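Every read-out reported here was derived from the displayed coordinates using simple, explicitly stated rules and does not represent laboratory data. Note that the structure is predicted; figures quoted are calculated from it, not measured. Cβ atoms are built from the backbone, for glycine too; each structure is taken alone.
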Structure I
Amino acid sequence: MRQSQLPNFVRKEFPKDEESYNAKILVRAGFIDKLMAGAYSYLPLGLRVLEKIENIVKEEMNALGAFEIRMPVLSPKENWEKTGRWKSFDALFKVIARDKKEYALGPTHEEIIIPLSQRAVFSYKDLPFSLYQIQTKFRDEARVKSGLLRGKEFLMKDLYSFHADAKDLDHFYEKVSRAYFGIFKKLGLDAWRVEASGGTFSKYSHEFQVFIEDGEDEVVCCPHCRFARNKEMFSSKQTGNCPVCKSSLEVAQASEVGNVFKLGTNYSGPFSLKYRDKNGQEKNVVMGCYGIGISRLMGVLAEVFHDKDGLLWPSSLAPFQAHLLSVFGSDAAVNKKIGKQAEEAYKKLAAAGVEVLFDDRKNKTAGEKLVESDLIGIPVRLVVSQKTGDKIEFKERSKEKTQLVDFSFIKNYLDR
């Protein structure tokens, strides 16, 4: 992609109306734009990152044997009344249509997927199965000062599983947990599985938390055995020792990136989602649900991977693999040679299948280009200038060292 053709949303200063670092850096670097508190537009660079997160999540969900679907955002009031959440779900956005009927903007999709699944479940032979989607969610959050970590509108992956009994649910629940660890590892994040309450979904659950300085949650954790529990679950009578290994516990700030719930029959019951067992007896389907905040992950990644100069995207998530810069001077003849050499490098990289952002802009100084490159945080920077001669200056974003190399070096490095 040529940067001269890309709308430039990069700002010279941090936005003054943002409090969280993830929002500040992602807005300044031109990845997102704030429409209002809790709602953001994903710009070309940001959308590329978001889609790469989605693809990693999808790979693991498909490997579980889950099938992807897409459900409506809008759902009728009657479905929410069946589960009792029309009045009890505090963050529910409610809308009234012109025919005076009331609807909810989906903060979660139990009220839609269970009636849907009734069309596919009749006997024990139809179980188990699992369905997932990546869909926009809406929650009327009271606190929306944490950028992508907490929004009124956000992107989420939600997986739902359907089982004949609790034992089968338990088995799949652990299988999903292992898949989640695999997802977060691919994203470069060290996520902890944390004991937590189930909120409106179930009595207990597990959250997957990443420790960051500005995290909204407090987690009581044991660095020795990785026991962890949301601080809201700890009573004042409990000691400061780990209940598993008796080591000293610590309290740290964290941000939730995923969660898993054993719903049991809490939601299948109200909708009479039943099946007939081997003896012909009717039983309620046992369910689980499993969420991952896709857009929230982008915010957490920005909190984790940055330095004083800007973002530091892992290679698997960066909007591009390489950032190629043509740096011009005052000599027109020399600039013509630089432009030709940079064009050749761009074409070679593109032909080799490298995702490359080519800063071919002639109205930007060398300093401006270098500052923007650091801010955007693409893993590899390549510079063609008068100083580089017939070579290309190569620099990893996370390191200070630069070196002059030829194209074969660059190709071998990016193919690793």
Structure II
Amino acid sequence: MTGGARLAGEVRVTGAKNCALKLMAAALLAEGSTTIREVPDILDVEIMGQLLGRLGCQVDHDRVGSAVTIKVPEVPGHQADYDLVRRMRAGINVLGPLVARVGRAHVARPGGDAIGSRPLDLHVDGLVRLGATVENEHGFLVASAPPGGLVGAQIWLDFPSVGATENLLMASVLARGTTVIDNAAREPEIIDICRMLADMGAQIGGVGTSTLEVQGVDRLTPVDHATVSDRIVAGTWAIGAVMTRGDVTVHNAHAEHLEIALDKVTQAGAEVHRTADGFRVVCDRRPTAVDVVTLPYPGFATDLQPMVLALNAVAEGAAMVTENLFEARFMFVDELARLGADIRTDGHHAVVRGRERLSGAPVRATDIRAGAGLIMAGLVAEGITTVSHGYHLDRGYPGFDAQLRALGAEIVREPDVDYYDG
């Protein structure tokens, strides 16, 4: 890409990657055809579709209509193999539904982004409390429900893990009796999964709070459900508008899901206007550096942290960014420094001193959000910036390069080259 463009125009956000994949896994809980709409056309959706296919489901992906229809058999398979699960962490979310519905599951330990340790202890401990036995065998989590099925229990999460909350929620809706999940995650994506499960016939109380109470039911029925919009993609466009001193209107977005992020955008010097179906961000000057601390929702999202680092790299003044969720999220700082950013890290803190301009260079995306942060930095760098390992972006941003061009960016997609390995 060639730096110097100002992002201006309108862009529409699709359903959330971090939700659509989990909704696809939740379809396993009911025999029959479930349709999930507003599904982003990204690589991870294709991988999850392949995974469900191996479990005996028939998966039809209508890319034009942004919908996935999953026909679930009476008895799905129970083994999720490593070759697929290693490519995306969301593969672990078939664990809960399979144990609840089939009574057993062999799920390979997942891969995904290299942003730090994300242990599965909370998933396993919660399933054990529901009566399951879980063993680690040859790289697989091997879980079995007791003869009468899972049994409701009191579960306390040491940390409000999104993945553990989702897995245990999906396992508990078919458990006998009442399950209470304390210190549950409260993300909009959790609320959306609760909505879908409720439409399927689940009984869930406390939705949107840190305590979920689930009364188990005997069976669920398939549904037609639309995925909540992607707040991380919407936040990326908001920050990109500020960095490029642009004017971007984001459609199909929920401003209330980005209250802290949009407040930071305002602090940086932009005007934020809410619209009927989203928001508009306008910035006509060099942004001001903003301090950010990542926290579980409703705090500032860790997935937007790389974009804030990029913003601060070209902002006026200095700011500190504190990462409280993933210890390796600063891995891409060295790549940002190749573009001329002045960043110093110490543990989970990064101090950024803004510079008037960055300088284009070849860099490498280390994960989905780091890739987006580097793209945004490249838009405000002098000369040409090439971001390799672009497949990471394909896992989270549908048609990212085309949307950027529509907003005025000078960017082309080329065959991927690793400028480090030759």
Structure III
Amino acid sequence: MKIKKDIPLIDQHDKNGFWGGKFGGNFIPETLKKPVEDLTVLFEKLRRDKKFIKERDYYFKNWVGSPTSFVKLENLTKSLGGAQIWTKIVSEANGGAHKIYNATVHCLIAKRAGKKYIVGDTGAGYAGKMLSMAAKKFGLKCKIFMGAKDIKRQKPNCDAMKKNGAEIVPVYTGSQTLVDAVSECMRYWVSNCDTTHMCVGSTVGPNIFVKICGWSTSQISRELFIQIKKEFGSIPKKIKLLNCVGGGSSSFGFWNEFMHYNKKQIEFVGVEAGGPKQSKKHAAPLTYGSKIGILHGASQYVIMSPEGQIEETESISAGLDYPGVSPLHCFLKDAKRARYTAATDEEALSAYMLVTKFENLNPSLEPSHAFAEAIKLAPKLSKDTVIIVNSCGDAHKDKDILKQRLGI
């Protein structure tokens, strides 16, 4: 399985929508076949429409706040020794996380499609918050599906969604987390696709939703590529791009512009949620050798029982608490272009404390997993190695969890 260097990764699928012949696809009910086909045709037209791209770039710059900062974490680097630690502070984007790129593009597509309503799913609350912001900006009525468990642990983002005029639909089925929210959102769209556009919050789901999200969040790496060349004069010989991985939207967006580089020069490291240290539950299908299954319309590595049932996951991070992962990441793993590992809840909390001790940075629990891996790696590497962590969300949404677990 190889990655083609001259074709965007989101387009390296076969006629049936599978990357590498086995990841992705469109496992959808017959009633959704026409809406998905219509959306696919529309997106392929819009992504090549200079007027649409100009409109996207205008809102990314003047509303989202691109580009976000790229800075060296001087104090953390000095404390750990070894490799240089840098970060791209994507949490500077309007709303506090990378989800704003996907939400903005989906609302622009909905407007072009003549839809008045938009629905979405959310776990950490950032996808829902951003979609509610974008819907308000572009005059769309918004409905957000969210697990009842996540509503309790992500109250700040829920308050923001309500303030933006969105309706939050609590999901009480299953584990009452992200996986169930996505399921309910898709069920709703089946019945309302004539008037409603659906925004899938990550690079998961049927083929077209993976592509739209990946295309949108790639803004992160487009900016980073320019910033690295400006800072170093050229692309350094040893770079490690570290990113948390749940559904996989921020990590794909962080890596996309560097796909054509040799992995010996630029290594991609995805950090999944290892869950509580004393628990057997986790949200790391790529790290712990999960098998291929079908979830939310796509074939992927997914945490399942021996009978093929989707297993419950556990993580302190609502945004990573998902049993599957993007088909794009499954493809990257099998192609050996990316390496995947996991950090426990406790390691993420320790990383949060260390980063905030040394730097004026407040990463959410999602990127704290990636910082945990950076803290492990840096002392073992030479000073000419550049580690870059995507700080893709701020910890405002996690204030109640941090107070409970750390007393801060």
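Starting from the value 23.9: which structure in I, II, III was Kirkwood radius over Cα pairs in Å calculated from?
The structure behind it is I.
Which structure, out of I, II, III, was distance in nm of label points 7 Å out along Cα→Cβ at positions 192 and 384 calculated from, if the result is 3.7?
Value 3.7 for distance in nm of label points 7 Å out along Cα→Cβ at positions 192 and 384 corresponds to II out of I, II, III.
Using Rg and Dmax of the Cα atoms in Å, for residues 88-135 alone as the calculated read-out, with 11.2, 33 as its value, let me know the right label among I, II, III. Write out the running numbers ahead of the final one.
Values: I: 14.7, 43; II: 11.2, 33; III: 11.0, 36.
Value 11.2, 33 for Rg and Dmax of the Cα atoms in Å, for residues 88-135 alone corresponds to II out of I, II, III.
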